[in-house]
Structure I
Amino acid sequence: MAGVGNPRLEAGREVSEFLDAVFVPGARLGVRADDPLTFVTVVEVEEVTTIRVPSGRLIVDSPWSEGPGREIVARIPPGTYRVEAAWTEAPYEHSGDYCDGRECAATRLRVGDDPVAVWEAGIGVNDAIGDAEIGDAEIAAAGFHSDSEATGAIADVKAWVALTAPFRRYRREVSSWGGSGSDRATENLCDGWFEKSTDEALNADLIAFDVAEGWSPVWIGRTQIGTVASIIVPGQMATSPLA
């Protein structure tokens, strides 16, 4: 794989295997943390929506952040791209009721259809990686903090402030009024698992999605010639090698 991406940023074997499998229907991603006899299985890959990225520069961060957003180094051609969800099921019983344990294992911005040759950490433009050897811990730390809302988002850099405005406005209203705030000016998708924010003046969209609370890694899949094929952010699962 010489010449593909940056070898210092490549994901480890366990993470690469997870990322290779998470969008493959029928793949087993492990077993439930509370039941080693029940597999977590990918049951569906669904196209959620498309988003417009007019500049080719992306922010992957929490939409609730008041800051400028975490721009990633990886660049993609300006255009419209599919957003896909990998759904898993791991059945369990709760108080006598059967539950399918359906969860969104990962969200993917699908940039191209060519296969991924290597996975690398989605470092930010302000990340200082220096020249020292990078270990698995530093690679896994290439991501964003999602705080208590456990939400991530992907959007064009130039439209980030406008597209996250509904989230920030909602938070300010809740803080000021002590109530639930008004409805956000976003589109609810997949029964609330995703939210889409649109700005026609900027010709751009944002997709927001559930992630694990705390730190969320960002992974870049590159083709054999080094172009970006996909960008993946893992979700919250019953079990995962990324936890």
Structure II
Amino acid sequence: MTQQAPVLYSFTSPTELIDALSAFIIKAQKEAIEKKGRFAVAISGGSLPKQLNGLIGKPGVKWDKWQVYYADERVVPLDHEDSNHRLCTDELFSKVPIPSENIHTIDYSLADDLEELSDAYEKELIHEFAMKDAARFPVFDLILLGFGPDGHTASLFPGHPLLSEEDRWVAYIEDSPKPPPKRITLTYPVINHAARVAFVAAGAGKADTLHTLLDEPEKGLPASRVRLMQPGQVYWFVDDAAAAKVAYPRTSFQE
């Protein structure tokens, strides 16, 4: 698989990071809508939803064209405090005019059968992508990810068998080392076929892990294994505190 080197953008403050990330997302949205009339995006949880609040009130955002999926989701009720959907709703979707039918959630009624639940979510993707794009794997216009101290991203954890999944679009995990234990996640074949992946991180607490991910990718931490098929591109949006220990070259951000 031929890959392009990741692009690292580092900003002096979290506010500058959020402003640049918003501009980047709006540009990606514009290109996607011009090309195919919709903007397909997958979002993870953690601190990421708060970092998307720069989109609130922006006139360039065409919320009615967004099709939103979750890069991973905890298998809890949608209104549970651990739900990525609830977090995204509280931080973003409740504050913008996105149609509720454009936000694709898990079917929690299937929670007792994780195989069935993950299959049902995969069918949501098939309806959006395979029916329209006739692709082996879905091609998201943008996937937004974070990473944990152990280098995990989405719900792809170090040493877990899911790291070697090659066929499924959506897989489940019932032994997550980080609670809650039951989750579904997009797999590497899906993530690595995206047009763009943007990792977002802020704060000194991210510095050691970010150094390992960017300067020592040979260690194989899950986030560093996100390597897109060309012409896809991986971007890192971080603040200077998170990038303090990184030797990897930075790129100047241009809107």
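In this comparison of I, II, the computed figure -6500 for helix-only ellipticity at 222 nm (-39500 (n - 2.57) for each DSSP H run of 4 or more, over all residues; to 500) is attributed to II. When FRET efficiency 1/(1 + (r/R0)^6) of positions 184 and 216 (r between Cβ atoms, R0 = 35 Å, to 0.05) is computed for each of I, II, the one that comes out at 0.75 is II. Identify the structure, out of I, II, from whose coordinates log10 I(q)/I(0) by the Debye sum over Cα atoms at q = 0.16, 0.19, 0.20, 0.27 Å⁻¹, for residues 16-79 alone was calculated to give -0.83, -0.93, -0.95, -1.08. Checking each candidate, the match is I. In terms of volume of the Cα convex hull per residue in Å³, the structure with the greatest value among I, II is I. For the read-out mean count of other Cβ atoms within 10 Å over residues 160-167, a value of 20.9 was computed from one structure; give its label from I, II. Clearly, the read-out refers to I.
Any read-out appearing in this document is the output of simple, stated calculations on the displayed coordinates, not a laboratory observation. A quick note: this is a predicted structure, and the numbers were derived from the prediction, not measured. Cβ atoms are built from the backbone, for glycine too; each structure is taken alone.
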